[in-house]
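Any read-out appearing in this document is the output of simple, stated calculations on the displayed coordinates, not a laboratory observation. None of the values given here were measured: they were computed from a predicted structure. Cβ atoms are built from the backbone, for glycine too; each structure is taken alone.
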Structure P
Amino acid sequence: NGEKILHSFNLSDVIGAEICEEDKFHVLNVYNYPKDGGTGKRVAAHVFLEVEEGSITKANDCLKFIMSSASVDDSSTVPPKYLVIVNPMSGKQQAMKICRTTVKPMFDQAKISYEVFTTQHGGHAKDWASWEDWPVRNENAGNDTTAPERNLRQYDGIICIGGDGLLAEILQGVNSRSDSEIVFEEIKFGIIGGGTSNGLAMSVLHANKEKYGVVESTFLICKGEVSKVDLSSYETASSRYTSFLTFSWGIIADVDLESEVIRCVGILRNDIWAVLRIINLRTYHGRFSYLPPSDDSLCDPADMPKLHDPVPENWITIEDKFILFWACQVSHAASNTFSSPNSSLDDGIFRVLVVTGSCSRFELIKMFLEIETGGHIEHEACEVYDCVAYRLEPLQTGSYNDLDGEEIESGVVQGHVLPSVLQFFA
């Protein structure tokens, strides 16, 4: 009727735009994901504008303005090439559905070129990430025809859809390569929570003031902005590991690993098993030595003591009976676990939470009830130690070492921070 309609949107909510030809006219499509005013979750609220005849030049100018102002990089004629690695068995086995119904449409809207690699077994992603002589198959590759078509370094980004264990696998594979430092310099990483705990996905969203969800994680990747994230290096008697999340020993490790038998109930498994463990409470005798952060405290592997040598004089040592030992690098160990409220993605620090055997069951229950909000660190029984390196020596048998949600070799373990190593979509 000749009436003009004003469409408004925030350019920071836009992941892409394009002009499409439909029948005898053109349409400017703006792919917009604003935050819902009530929930704070991002929702699709796309804008479709019919281009008047003879206005295609103005429409193209408008398109360029939207793309540049929305911080969407359209300067390259070649779109970024990402590899999306999906673990279909993660969590409640929803990763493939997440890829198909959320990630694929949003990547298409953002003009991201991608391939999908579905893991077939445990360790599959680690094996592929470790291969350097692609496309010539090495002896570890065998006749694997399910692996991606390219070497890891031929991608601009690696996107994981699954749990924290999937990214952990990939990092272990990268760490075994002779060119691992170059890989971390060249390739961006991202994660979309499709597992049970999804601690890193939650930590990244929290740092970016986003609500937890797969749309929000995909949105950050589509925007293309990158931040540095700390990693850490761990050593046991016979193995080395790369970590990004948490190390636990004591009740947290017991709950995480032993509750695998009720994995079918999802993230509630942790709550159920925590109750059982508090009723049948265990303490573990151990020695905790750590290097506090300072201007001259270094994390270079060359400066670290050998695993079975005495720790240097500038380290502090505590020997006690422990109920809980939890070394955190990020804010959340799981989507509902605000384990370390003061941690950030690139602060270069472990925050080690310790509860000793003097803590009562009642006090422990009160602490666990506040883990979701981060209130547990305010309890007197919960001590927090900041450090850039530490060593934990169990002085009795029968305990688990849990790194990023996976069981590793038991016994003495030593870790140090690798500051700002990983390029992460955030």
Structure Q
Amino acid sequence: MQFVVEKGEGLLRRIKIEVPSTALTPKIEERIKKIAKTARINGFRPGKAPDKIVRSRYMAQIRDEIYDQFMRDTATAAMAKAELNPAALIVFDIHTNLDSNPDTLSYTVTFEILPTISEAALDSYTIYRPTAEITEEDVDSIIETLYHDLADWQYARRPAQVGDKVFFTINNSGATEPNKFPPEFYVIIGDSATNISQRGHELIGAKEGDTKTLEFLPHPSPDPQAPAPAPQEISITVTKILFTMSQKDANFAKKLGVSSGSLTELRVQVRRRMQFDLNDKISANIKSQVINILLKAHDFQLPKAMVEEEKRLIRSEQIQRNHIPDTSVNDALIESQAANNVKLHLIFRDIIKRNAIKLDKKRLQARIEHDASSYDDPDKFIAHCHDPKFKDELENAVFEEQIIDWIVSQTQVQTIPSTFHQIMKYR
């Protein structure tokens, strides 16, 4: 085999290859003999047709199949010998007329190579790790929210009282940015999680149709060092008032999966779930920072074919998920997302290879046991982990955590004390 490598634009490469086609003769003859044993040709019993007729019927098909595989094999060998790592889009251009020049097979293979990624110095970047302790007040707030979600609300034919759910619309005259509010808003008077000052007590005594001015408290930044957002006066019109007779009792606890109806057990379960959610939120926050750092710290060309394939996948997913026509897809947004996805894939691939990172089986088992502890039937969850598809997803998630942890270990890490609600952005 003889070959010459040509460098194209960017990551594009071409290899011109010439091989003696006589090397294929044994493969072709072997395939002919195999087909001849079972070939069904009119006028002959299966496997009894003359060799000449079998060849005339199947030779072109066999030769194309053998040549196609042979070209792929020789192209792969040439790439390996030239130390080229193909990324995607292998196109074969055959120069030889196999009928007029059967002795030599000449063809060109065109492809893109994977980019060379330089190891980035990550120690100049800082990861901000938020931390928080879940307080009893935090648990109270979540239980209150669950209570409001499950309560049986009814129309109140009276002025608003503590515990009522008061709906209202925002009038343009009071809010500085009224378009940021939903068409209809509500608060529960006395609820500690409300964004209205004094827990909405200014609404006590309000009736449908009343107009009032309230002080709205925007969500605080998840960064405790950021200045507190300024309160905003809003003019509102009450649209309806609801009340509930539901109680935080054993029936309430049972609705939330506590079979004993114990409110104490409910608090234990709610706190456990909150801790899971808090840990997940912190992990997601750190992962987002890591992604931004990796994209900023690396600069290299991307294989166009990989980006195009990623765009196709994103487009298809958006159309199916959102049930929208192809013309409604934002191509500019997809272009950026696809490029970032491919870039991250290549960076992660390089980090894994460069640092020989492998799946930690002990960490995987610990993750399974940890996740199982949040279920009423842990053994059932553990059994589900043997499902091949779910097992692959879990292994990929744990492996990704390992890579993220390794990247974080290469940066500066600053701990930022915060609160549960600031991190979760519930308030």
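Miscellaneous remarks
- Structure with the greatest value (metric mean count of other Cβ atoms within 10 Å over residues 156-163, set P, Q): P
- Label whose coordinates, when helix-only ellipticity at 222 nm (-39500 (n - 2.57) for each DSSP H run of 4 or more, over all residues; to 500) is calculated, return -6500 (choices P, Q): P
- Among P, Q, structure where Rg/Rh (Cα atoms, Kirkwood Rh) as derived comes to 1.02: P
- Distance in nm of label points 7 Å out along Cα→Cβ at positions 84 and 196 - highest-scoring structure of P, Q: Q
- Comparison across structures P, Q (criterion: mean count of other Cβ atoms within 10 Å over residues 364-371) gives the highest value for P.
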